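Visitor: Have a look at these structures, which come just after this line.
All of the numbers you see were taken from the coordinates with simple rules; none came from a lab. In this text, all values refer to a predicted model and were calculated from it rather than measured experimentally. Cβ atoms are built from the backbone, for glycine too; each structure is taken alone.
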Structure P
Amino acid sequence: MAVAALLTNLLCGATAVRADASLEDVRVARQVVDALHLSDQMAAILPQLVDAVGRGLTAHYPQHAQEISEIMPRLKVKAAARIDEFMSLMATALAPKLSSMELRELRSFATGPRDVAARNDFARSPTGIKFFSLREEFKREMRERGEQWGAKIGREVDEEFKAELKSRGVHL
């Protein structure tokens, strides 16, 4: 979990270091993201995002609180189906930051033993040093991408909610 938290913190930077990330590099980066179970962390966060949208809708349309409480669980399920999309965003953010060889080394680390010695060995390696040195840049980029993705999901939840209300004869 510490490694997953590290990569989540790490995957947040602004500009790509390398513009020539291949599809294979993105695939390897995605394997890293998957190996660290980052989708599990997003699965915990996303319902909170949908709940926040629901609270906003309830505050704006208190007369429809009952409908909102009936509709939001279905919208949570639909939003959760979009987690893979965010994991792909994480991979495309990671891939250009490291060389193909560094990505493969990171994948080996991510899929390897989870003991302290392995973490320390990786942290002292040239790839580990580079990986950790890019932490703030990755954090910034993933925060920006996450905010954009979250806003997009929020808008979609809001639109679906309004469409559902309309199908029930409620016009806002």
Structure Q
Amino acid sequence: MASGGGKSLILRAIASLWNSGSGKIYRPKLEEILFLPQRPYLIFGSLRDQLLYPRTELNISDAEIYRVLEEVNLPELAERFGGLDAVEDWERVFSMGEQQRVAFARLLLTKPRYAILDEATSALDVKNEQNLYKHLQSLSTTYISVGHRPTLLQYHQQVLEVVGDETWRVSSARDYKFLASD
């Protein structure tokens, strides 16, 4: 489906972030799903809160948080702001690439059963994207991605292509070819 074809709306509906339209969606409990949009939601709070959102009640060690920051290629992020308990206007101080890597760190720290990634690596170069998906694949998290890069295919088994006339088809990711307009 080309840009503007409603892919993001489908994912938002699955995540219960969009309630327009009609029909039924069968999905796991919302508590089991982490939604990573193209522009991550940043909360008011400490850096630790950002990294654990929406599961801020989790008791994850500083060592584990620093390990994951290393994995998402943000090894000095905490020190840059004075530690994990620093409070900033995170949307203002993080670049979009940092925001997307912080969102991926949330995924790696909270280990949801399911993840929905809506162009979650669009602001990153291919090397960072590969690194993040490699770490995601090490979890036992089932994930769905929307993206416009052919490089994403290697991290998926199937492609659901929604055609403009409300039809769809499933293809093997290995055999799928992006169209020039994607």
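Visitor: A value of 9, 36, 35, 16, 4, 0 was computed for P(r) over Cα pairs in 10 Å bins from 0, in percent; which of P, Q is the source structure?
Guide: Values: P: 10, 35, 25, 16, 11, 3, 0; Q: 9, 36, 35, 16, 4, 0.
Working through the options, I get structure Q.
Visitor: When helix-only ellipticity at 222 nm (-39500 (n - 2.57) for each DSSP H run of 4 or more, over all residues; to 500) is calculated, the result is -25500; to which of the structures P, Q does this value belong? Kindly include the intermediate steps, with their values, before the conclusion.
Guide: Values: P: -25500; Q: -9000.
Label of the source structure: P.
Visitor: Using FRET efficiency 1/(1 + (r/R0)^6) of positions 53 and 109 (r between Cβ atoms, R0 = 41 Å, to 0.05) for the comparison, can you identify which of P, Q gives the largest number?
Guide: Once FRET efficiency 1/(1 + (r/R0)^6) of positions 53 and 109 (r between Cβ atoms, R0 = 41 Å, to 0.05) is tallied for P, Q, the winner is Q.
Visitor: If you don't mind, another one. P, Q: which one has relative contact order in percent (Cα under 8 Å, 6 or more apart), as calculated, at 25? Spell out each step's value before the answer.
Guide: Values: P: 43; Q: 25.
Comparing all candidates, it corresponds to Q.
Visitor: Consider the structures P, Q: one of them gives 15.1 for mean count of other Cβ atoms within 10 Å over residues 45-52 as calculated from the coordinates. Say which. Spell out each step's value before the answer.
Guide: Numbers: P: 15.1; Q: 20.6.
For mean count of other Cβ atoms within 10 Å over residues 45-52, the value 15.1 is produced by structure P.
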